[in-house]
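S.K.: Heads up, there are several structures right after this.
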Structure 1
Amino acid sequence: MFVFPIGELMDEAAFLRWLERHLHPEGLRWPRCSSTNRRDFCPYQAFLSYRCRDCQRSYTLVTGTAFEKT
């Protein structure tokens, strides 16, 4: 059973932490090169984008998940 704590998720920062914890249980990393070496990139989107410092490609919290193109 999946518990969805709606009350806790009303805060945007708390929601993003919850989403990252559940979509990336081993930690957020770029799916192609598995690097965790990143910097913030394009903060004015639905999800904060990151740029991989190793391969210079950008990704978001939902890249590489079932929600990637939704």
Structure 2
Amino acid sequence: MITRLNGIATPFGALKMELKVETDGRSAHLRVEPLTDPSCKNIIVHLSGWTKSSVGKEMILNPAKLNELDIPIN
């Protein structure tokens, strides 16, 4: 299953991101492309309720860089 946002307008530029849940449902791969406005300091991904409790409640991503990470779900 893939959820994709392709150029959604934000105050910090177009948001391009993709969350792909693996076929076994045990993990997901998140990809967030850099935003164009340097005034954006962080991208916060809330994890509570859909990931392993050991992951934490949120992830803070750098909006100036390409972010790619694997997230355990259960």
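Values quoted throughout were computed directly from the atomic coordinates according to the rules given, and no laboratory measurement underlies them. Given the structure is predicted, the values throughout are model-derived calculations rather than measurements. Cβ atoms are built from the backbone, for glycine too; each structure is taken alone.
S.K.: One of 1, 2 was used to compute helix-only ellipticity at 222 nm (-39500 (n - 2.57) for each DSSP H run of 4 or more, over all residues; to 500), and the result was 0. Which label is that?
M.R.: On the way: 1: -5500; 2: 0.
Value 0 for helix-only ellipticity at 222 nm (-39500 (n - 2.57) for each DSSP H run of 4 or more, over all residues; to 500) corresponds to 2 out of 1, 2.
S.K.: Which structure, out of 1, 2, was relative contact order in percent (Cα under 8 Å, 6 or more apart) calculated from, if the result is 19? The partial results should precede the final answer.
M.R.: On the way: 1: 19; 2: 29.
Traced to structure 1.
S.K.: Distance in nm of label points 7 Å out along Cα→Cβ at positions 3 and 51 was computed and gave 1.3; which structure, 1, 2, did it come from?
M.R.: Working: 1: 4.0; 2: 1.3.
Going through each structure in turn, the value belongs to 2.
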